[in-house]
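We did not get these values from a lab; they are worked out from the coordinates using the rules stated. Source: prediction; values computed, not measured. Cβ atoms are built from the backbone, for glycine too; each structure is taken alone.
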Structure P
């Protein structure tokens, strides 16, 4: 969700949106956000189009209701802030189905700009390849989205021979409660938000005798 849209949704919430429907004037909303009425109106329409709010036009003005999708977007950010302020350690349990990817994992993991940082920041030298998992349940996909909002361990992008490599965010993970590794959130990827990639010092496919279609369980510690 675009940060500007989220902030507008947050303002609507503060104006009473958490209780239900609120009457809202775009000029008032614009003043609160320090933007023009036209910009406020445009962003409000985008929130409506993307399903974060519902709107009813009346003689008195417009009635705005934050939808379930909108409340969920706010709740995700709240959870991240809560963890940060309270200093809580939290474990995320995920499961995904093994599948064969595009074969790019080995190439990227072995780039010196990445591999050096993996060793320094994760404490191990990864096996040259990633284990691709496709998340099936809505809850697992929701957790992945939440991880995208958390800081994680940043593996910084770099330039090499005129080619740029993007940032990679990592979270330490325990696979089958037996092998240490890391879950990767990659900025530039061909996969959707239902896919995660794992790295480990060991060849995870060989270690656990995995084949496409097998289910893998892991725990991510924040």
Structure Q
């Protein structure tokens, strides 16, 4: 079970976001760190944790693919149980981590344990397999949710996602020419990754304000 937590920001912040990593990168990867630092700049405390399979890779263990998303649910619950927060709690993550969080969000929201769900680069389908949708549970999601997505994400572009049936509780924030990490091609879009990280954090900040009012 994952137990170690990596914290950034003050416990007196207006919200705490618990973030799980994606399938292939650890909790302290440059991408996860960029997300955490951007959110912290908006007075949002960020706590990251690592699933056991990724912790095993860090210590030189097996590099097998991660377990199925549903098999990681107990580890996400354990991370929540190990977390101390005096402010509203939002769960979420990058890619696969956000998908796992989305699978447990409603039960926690209905129990008043969380205030919302924040996902960066939600994996709507595997790359190049648009027919294998991971959206069934998103049709009836009741938890206030923000998805921050790149318009050219190979896990679900803006053109693809616009045709999906999604719950009205889900707000989508799109980032021009962003890939799965929200990284744009500057020559194409005129934006940098830093630009999108800043706007992502501002969007999350405004959303936190709305769901808390």
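A value of -0.71, -1.15 was derived for log10 I(q)/I(0) by the Debye sum over Cα atoms at q = 0.14, 0.21 Å⁻¹, for residues 68-155 alone; which structure in P, Q was it taken from? Only one of P, Q returns -0.71, -1.15 for log10 I(q)/I(0) by the Debye sum over Cα atoms at q = 0.14, 0.21 Å⁻¹, for residues 68-155 alone, namely P. Distance in nm of label points 7 Å out along Cα→Cβ at positions 36 and 140 computed as 4.8: which structure among P, Q? It was calculated from structure P.
Consider the structures P, Q: one of them gives 19.4 for mean count of other Cβ atoms within 10 Å over residues 172-179 as calculated from the coordinates. Say which. Going label by label, the one that fits is Q.
For volume of the Cα convex hull per residue in Å³, the calculated result is 153, so let me know which of P, Q that is. Answer by label: P.
Among candidates P, Q, the computation of helix-only ellipticity at 222 nm (-39500 (n - 2.57) for each DSSP H run of 4 or more, over all residues; to 500) that gave -9500 used structure Q. Among candidates P, Q, the computation of FRET efficiency 1/(1 + (r/R0)^6) of positions 20 and 100 (r between Cβ atoms, R0 = 25 Å, to 0.05) that gave 0.00 used structure P. Who wins on percent of Cα pairs over 17 Å apart, for residues 124-195 alone among P, Q, i.e. which is largest? Structure P comes out on top. For mean count of other Cβ atoms within 10 Å over residues 44-51, the highest value in the series P, Q is held by structure Q.
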